[in-house]
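Visitor: I've put the structures underneath this note.
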Structure I
Amino acid sequence: MTIIHISAECYPIAKVGGLADVVGALPKYQNKEGVTSQVIMPFYNNTFTKENSFSTIYESKIDLGNQDFEFRILVLNEKPLDFEVFFVDVPDLVFKDYVYSMDDTDRFLAFQIAALDWLLTLDKKPDIIHCHDHHTGLIPFMLQESYKYEVFRKTPNILTIHNAQYQGWFSHEKVGLIPPFNFDHVGLLDWGGSINPLAAGIKCAWRVTTVSPSYMNELQQAANGLESLLSAESAKCSGILNGIDWSVWNPETDTYLEKNYSIETVASGAAANKKYLCETFNLDSNKPLFAFIGRLVDEKGSDLFPEVFKNALQKNNLNILLLGSGVPFVESQLEALKKDFVGTYNAFIGYNEKLSHIIYAGADFLLMPSRVEPCGLNQLYALRYGTIPIVRSIGGLKDTVIDISEENGFGISHLNVTVPEINDAMDRGIVLYQDQTKYKKLRKDIMKIDHSWDVSAQEYLNLYKSIKTD
């Protein structure tokens, strides 16, 4: 079986969020099961492409409306990954030093059309085409409706929704950019008066998955306008929980850490990484360290952090360290807190991969008070490294973190995204930290939880096999 994943992101090539981590790990674990799993993604002008060399395996042109664009399919000369990646290079549209911008309609349309045009030329066509998020959401429609792709009508395709908040809307005035199709079926493209790639993908894909079971259920009540569509299409929808790449996220071998450690040596290993963080950011290693890693956007509940952190720091004997960037106003508020809480609070505005790994290893608690969290990977990284997650009970967070008040519980959860509830959850964390016997046992217990991709990869393979045609 040959599976083609088509995605705008893939770690370590281009990463904005969790989409990259999934597409960078799932094919590797699928290949371990004896299939051929590959990725098609855009060719960006970024660090990865500058540091590697590529060969052209195909060249052609695409017709985007009334304009022709040259494109190439590239492959890496070296093979640093455990799966094959094919890069779509459209120099005039896709080759940018960013992944996303305010208007990416033409860019991602060109990417999708070029990818399918190349697949048409292959002697051995893929058995499964697996699309990821709205950037590839028009592919199921084009496979079903565009005349030029008729050969793929019987090729099963999957759409995975990583985040339904972003849908790729654009005006019907641009419908002519899509390869010709039976215009009687133009309604498949529409949702709410616009062309909606994510909605079109949901309508036309053979199967639709989300990245956790709870998120799939929640989307029927809150999906940024797609609630009724997902309810209507529920028979072909399912949730498959994301995993994490245990070969990358492994405290025993992680080269980013100040000190590696196992389950048995987590106390000393985590302490060494905490010591590094506290020395680097002027914090006290004797106090519990609460951390946040992620985008500073409302979706993550970060707009409440200035008040939450101020309350916690005034009331409790703790440290807080933040790594992230996002809404400028929130960034400035979080920066301003530094002068009021010298020695107990610090923030790194931006992103640093090495620092994120050390925080997962050195923090005592990881905060994730998300309003929306399709799956969440940060809590899985935290568990792997022995850091207790404090989460809002929603989406994948609900599926992966059991509150310590429940049987076999190991994390801290709260129901609502409010300042009092987040502060209360942090207070519960301090109480747990003060009971070092219980705290140390929990650290070891959570490191044993298997959230690797092995199980999830097999679930996807089972889904493919259930719809694969001979």
Structure II
Amino acid sequence: MNTKQIDFSNGKVIENIFLAAFPMMVAQILSLMYNIVDRIYLGRIPNEGTLALAGVGLCFPIISLINAFTNLFGSGGAPLCSIERGKKNLIEAEKIMNTSFYMLIIASLVLTFLGLFLSKPLLYLFGASDTLINYALPYIKIYLLGTIFTMIALGMNPYINSQGFANIGMLTIFLGAISNIILDPIFIFKFNLGVKGAAIATVISQIISAIFVLKFLTGNKSELKIKKPIKLEKKRIIDIISLGTVSFIMQGTNSLVQIFSNNMLGLFGGDLYISIMTIINSIRQILDAPLSALTDGVSPILSFNYGAKKYQDLKKAIFITTFLGVVYTCIIWGAILLFPEFFIKIFNDDKILIEKSISSLHTYFFAFIFQALMYSGQTVFKSLNKKKYAIFFSLFRKVIIVVPLTYLLPRINNLGVQGVFMAEPVSNFLGGLFCFSVMTITILRKLK
């Protein structure tokens, strides 16, 4: 494994993007294994696969909420850390990282306690039936026990990437993902633990990733180091949370959308369509991974060049990222149109489920290309510490567009479940176009 540090201040912009983004892409794809592999194996449990998928799908809002708090401190502090590195202010960069670390620890303990206490009523609120609760509740209770390890691994990994150690960031995720792939079939099938086995395998994998992150960030190779408890200064916490609110809202609104979607699908289609949405969400996560990796990989480059006032390099990075994102989403949309069954069969072979999933999959991904514009605009706003814009567009796409449409469209012209799936492409089109246009006007045109 190459542990060489990327020097953002030198080299060609496109070269630095690929050096940072490729390991991130591998890491993003591998990170999906924590939950995606669970779903792949659970979907193949004899006679119970469809129900197990639906049960785990009901846990998504809680998992998304944990990820939201992880991003609040991880994604909130990492761009600030990169900006300070661009200014050659390593002392402040290290203080930002340590502040984020201890805030992650505090948040994880609070979330674990509240989650274990409230998980059952929350799952019923999210649309669980008396049948599905038997799959959802055991999974989420075990998953919650690993919250502290999840938040350390995923929340501190951006600080490894912000220092230019993209390959180390990739290895962090790789270790956990490979562990999960190996352990899942052992606990699910060999020990016959079903959903409980999937959750146990995930927690063990998260522990492995967390240990690796801590070992690196306290070792000699890391430019910035985690230190013993420090004084948490109010201003630094506010700055981190203020920027992290962007990522928090993005994940938090995902949770809100999942709750509305599951409730409406349960109302208009029953447990089968909750299973279908679980599969489609899983496919989206897989196909989002390279796009997310591209923007996550370019984020420290944008922040560094902004802090160093290298605005021409900043503009090049924005153009390259947008172009690559649009090309990728066009290819994916073509693949979804031509080979929908291939993607669905990754998770389940049930003929009825596949038949009913195809039209829903086509509808859901109809405006996928505009998601590239959304990612590009949001990444620029977040990386350059333009908090107000980033927060607004996170709320605009999910809360202002998706949630109302998820509630209204199923009731219009008897659209039913297809109305739920239509909310996503409408939000991609409106949100992506508006976000990128505003970013172009407020930032690109003013960079000189």
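Every number in this text was worked out from the coordinates using simple rules, so none of it is lab data. A quick note: this is a predicted structure, and the numbers were derived from the prediction, not measured. Cβ atoms are built from the backbone, for glycine too; each structure is taken alone.
Visitor: Quick check: 2.7 is what I get for distance in nm of label points 7 Å out along Cα→Cβ at positions 63 and 367, calculated from one of I, II. Which structure matches?
Guide: Going label by label, the one that fits is II.
Visitor: With FRET efficiency 1/(1 + (r/R0)^6) of positions 55 and 423 (r between Cβ atoms, R0 = 30 Å, to 0.05) as the yardstick, tell me which of I, II scores highest.
Guide: Sorting by FRET efficiency 1/(1 + (r/R0)^6) of positions 55 and 423 (r between Cβ atoms, R0 = 30 Å, to 0.05) in descending order puts II first.
Visitor: Identify the structure, out of I, II, from whose coordinates Cα extents along the principal axes in Å was calculated to give 66, 46, 42.
Guide: The structure behind it is I.
Visitor: Can you say which of I, II returns 4.0 when distance in nm of label points 7 Å out along Cα→Cβ at positions 239 and 271 is computed? If you can, show how the numbers build up before the last one.
Guide: Details: I: 4.0; II: 5.2.
Value 4.0 for distance in nm of label points 7 Å out along Cα→Cβ at positions 239 and 271 corresponds to I out of I, II.
Visitor: Which one of I, II has FRET efficiency 1/(1 + (r/R0)^6) of positions 127 and 431 (r between Cβ atoms, R0 = 41 Å, to 0.05), as calculated from the coordinates, equal to 0.95?
Guide: Traced to structure II.
Visitor: Right, another one. I, II: which one has FRET efficiency 1/(1 + (r/R0)^6) of positions 143 and 311 (r between Cβ atoms, R0 = 41 Å, to 0.05), as calculated, at 0.40? Write down the numbers at each step before the final one.
Guide: On the way: I: 0.20; II: 0.40.
It was calculated from structure II.
Visitor: To which of I, II does the computed value 26.5 (mean count of other Cβ atoms within 10 Å over residues 135-142) belong?
Guide: Working through the options, I get structure I.
Visitor: With distance in nm of label points 7 Å out along Cα→Cβ at positions 255 and 279 derived from the coordinates and found to be 2.2, which of I, II does the value describe?
Guide: Among I, II, the structure yielding 2.2 for distance in nm of label points 7 Å out along Cα→Cβ at positions 255 and 279 is I.
Visitor: One of I, II was used to calculate relative contact order in percent (Cα under 8 Å, 6 or more apart), giving 24; which?
Guide: Numbers: I: 12; II: 24.
Computing relative contact order in percent (Cα under 8 Å, 6 or more apart) on every structure in I, II gives 24 only for II.
Visitor: Sticking with this structure for a sec: Upon calculation of helix-only ellipticity at 222 nm (-39500 (n - 2.57) for each DSSP H run of 4 or more, over all residues; to 500) from the atomic coordinates, which of the structures I, II produces -11000?
Guide: I
Visitor: Comparing I, II, where is distance in nm of label points 7 Å out along Cα→Cβ at positions 79 and 119 highest?
Guide: Largest calculated value belongs to II.
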